[in-house]
Structures are given as C-alpha cells and as structure tokens.
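Structures for review follow.
Bear in mind that the values in this text are calculations on the coordinates, not laboratory data. All values derive from a computational prediction rather than experimental measurement. Cβ atoms are built from the backbone, for glycine too; each structure is taken alone.
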Structure P
C-alpha cells in the first residue's frame, strides 16, 4: 500500500485551508471552509486514482465518482457562500461568541485538512483494488452512488426552492424529502460512502472492512459533532418553536414517516 499520496493530500489541503482562513479573515465569511473541504475531497479522489497501483477500473471509478461528488458539493456550497454576503448563521454565532475567534477559526480550518485525509481513506483503499473486471459488487457500488448523489441533489434543490419563496421566511421546510428527515442531505451524503465499501471488494477482507471508516466517520461527525448539533442549534435560534415542532414530528436523520 502506497501511503505517499496521503501526505500530498494533507499538505495540499493544509495550504488551501490556510488561504481560505486568510480569505474569511478579510471577508468575515467562514463558510468558505466547507467549499474548500469539498474541493479537497474531490482532489484527493482524483490524485489517488492517478497515482496508486490498483487496476484501471477501480481507479477510474474512484476518480470519477469521488471527484464528481466532491465537485458537486463544492459548487452547491460555493453558490451559497460566494453568492450571499451574509455569513452562515452557525459561523456567525461562533464568530460572535468565541474568545479569540480568529485563532480558533484558524485551528478549525487547519483541522479540516486532517478530516480530508481521514475521510479520503476509502478512496485510497479502492484505488489499490487489483480486480479490473466489472462485477456484481461494482454494479451495486455504482447504484448506491447514483441513489445517494441523486437524493442529496434533490434535497438541496427542494430546500433552495423553499427558501426562494418569501412566504416561507421564518418557517421550516417540511416538503419533499424534508417531510421524512430533518436532514435528508446529510443522510444521502452518509449513504454515498457505502459505494466505496462495495468498490473495495476484491482486496483482502481487512481492507474492505477498513473502508467502512468512511460511513462510520461521516455518521459520527454528521450526527454528533459538526453536522446536526450545530445546524439544529442555529435553526432553533432563528426559527424557535416552529423548528421545535418540526423536531418533534420528523426523524433527525433516517427518512421515516412523520409522527403526529
């Protein structure tokens, strides 16, 4: 297993995050960290696909699928960050309440380079897969990827359409996929990582099991650390009882029928 590209990913993302921190220091918009994180994930997939010694098919798939997923997410987030002068409420709250906010933002930005390395490990594993023939596992992996990216894209479009309607200001989106999950975009982002577990089949079982670090880490961070907790705290601050009612009736993560 060739570990050198992991170091390149870390150093490259570290440099980009430092530039992103300088940019937010000037613009006071820390949302750029999410854009650079997504772009770093896409870049890691492409780099591993180009440099690692696996068969052509798994390397091509990880480069295309991982690269497209990361670029789509970066484009979606970038449209919000660079198209709106207002900083995301989560980061605005931290900027207001953190002592030495710029120092803590610097540590937060640089820590994202470590997150890129950890979450890109499934890409790295798949790009070592020596099996070059299309198999049932390949088909399942591509189908999971298609379902996950389509679901995440649909959730993003539904939320954007809801926000564009002035009549919905101050109210919580509970239409479409958002009727069944408070965070369908997070759910499908998590689901996406199982595609690489399936694409890793052909390697020794231990490496296939190691690729589960992708969905495991993503679930932990989305559900317990930087995803749902921060997003919901901001939603309660901005929409109060309207969002609290939504919490009582709608599943936090997995799409389920709403409760009455």
Structure Q
C-alpha cells in the first residue's frame, strides 16, 4: 500500500507499521509545550493559532495566503507528501488542518484516529523536543469552491437540499450560553455536539461510523443533503467535517462560524431546541 492509498481515517496500529516512511508528513496540531514534551516520531508542529486568522470577531477564518505560505513551507509540505494529521484533544484541530488542506487543493492526507492520546496510551515510540522536519518552498493556492462565506450560508437557508450541522454544545445552540452579541443557532440547523462523536472511554477515538450515521439520520440528515458545518470558530467543526467526509457526505465548513454570525446585527437566529 502506497502513501497515497492510505485511508482517510487511519488507525494508530496501521501507521506504526509504516514508520519511518519518507512519503509521509506527520503533523501534530497542538501547543508547543505539549509537542516538545512528546510527539509522534518525525512530526512537524502546527500550533492551533496558526490555522486561524485571529481577526475579530470571526477569529476562525482562514489565514491569508502569505501566512499559509510561511506555515506550510516551515512544516515541509510538498505535493508528493501524504499528511498524517493528529492532535491531542479528540480531532478538532486535526480536522481543521485537513479542511485547510482541502482549501489548498492538497488531497493526500489521513486523520489519525485518537491522535496523540491513543498513540501514547498504546505505549508506542515517541520523541521529545522541537521539530526537525526540513522546510520546503510551498506556494498556497486557495480553492474558493471549498469555502462557504456568509452570503452562501444565507442563501442555503432557502435551499431544501442544504442543511447546517452545528457542532457546538446544546447550551450554545439553544442560546442559553452567551458566546457572541446574539446567541442561538442558524435557522433550521441541527445540533450534534462534536464531543458526542468521540469514544471517551477509548482514548478519544471516533465512535463507530455506522453509529454516528444512525444518529445523524435520526436528526433529519439525508444522503442528498448538502451540509454546512460550523461551531464558534471552526475548530470543533473540524471533527464534524472529517466525519462527514468519512461517511461520504457532501460537506463543507463555514469558517466564519458563530463568531461571525452571532456578532452581526441582522443575521436570522433561532433559539431553543430545534422545532
């Protein structure tokens, strides 16, 4: 099996048998101190803040091309590399990385199920210290078709084949937890918290995909739906994005997320449970 035929959801046991492999680019998305303490052998580091613009109020939007060029050159991205994305918190940031790669048109990647937690729990070899990955000269090209701007989300509200997957907590969705100037959810959105996709008794690995699919169907999701997923800053919805792709659903992400929608004066908002 070549690097380019690795599955989207990769188990730690399957990765272990392939290392070292010069075709693979392992990227841990975590804080620098965590990475320096322990990471998968040969990994590059991306800190979570490097994947977002940080510009208020919609701090989770995609960084500009200059920042993306600098970031992905530093971590050694190249066309022939198959990225193994992992994090230390259940998959949100690893999913955000894969979404970013989709936006850049880099389709060779896998999501490491359970990430650093599962790798460490299995007692597999780890390294400490800074990354030693050789840099490249990477030039970013934004695929606008992968982005869902505010106006596109608004237009989707009148499309019966479009549906919004809100990955936030129930309290955020219903509007009882204040995270923006206005609180609640996008009209018609369904709510499945990103945390409810994880097996918290199994090193934060994903629950079985058929079980997730059943729950999504019970919430009204149909195969023909075009899904737009979001959270507060498109971090938690990185995981829902990956799950949607793994289930072969038509899914894209709204990186403006609630930090944009909820801080505007005229966006339509519903509160309370979904009717």
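The greatest value of distance in nm of label points 7 Å out along Cα→Cβ at positions 10 and 250 among structures P, Q is that of P. Computing FRET efficiency 1/(1 + (r/R0)^6) of positions 130 and 170 (r between Cβ atoms, R0 = 35 Å, to 0.05) across structures P, Q gives 0.05 for structure P.
Can you spot which of P, Q the value 37, 22, 8 was calculated from, given it is semi-axes √(5λ) of the Cα gyration tensor in Å, for residues 82-161 alone? Derived from the structure labelled P.
Structures compared: P, Q; top value of FRET efficiency 1/(1 + (r/R0)^6) of positions 178 and 218 (r between Cβ atoms, R0 = 35 Å, to 0.05), i.e. the largest, recorded for P. Each of P, Q could give helix-only ellipticity at 222 nm (-39500 (n - 2.57) for each DSSP H run of 4 or more, over all residues; to 500), but the derived value -7500 comes from Q. One of P, Q was used to compute Cα extents along the principal axes in Å, for residues 42-185 alone, and the result was 52, 40, 23. Which label is that? Corresponding structure: P. As an exercise: distance in nm of label points 7 Å out along Cα→Cβ at positions 18 and 202, calculated from one structure in P, Q, equals 2.1. Which structure is it? Traced to structure Q.
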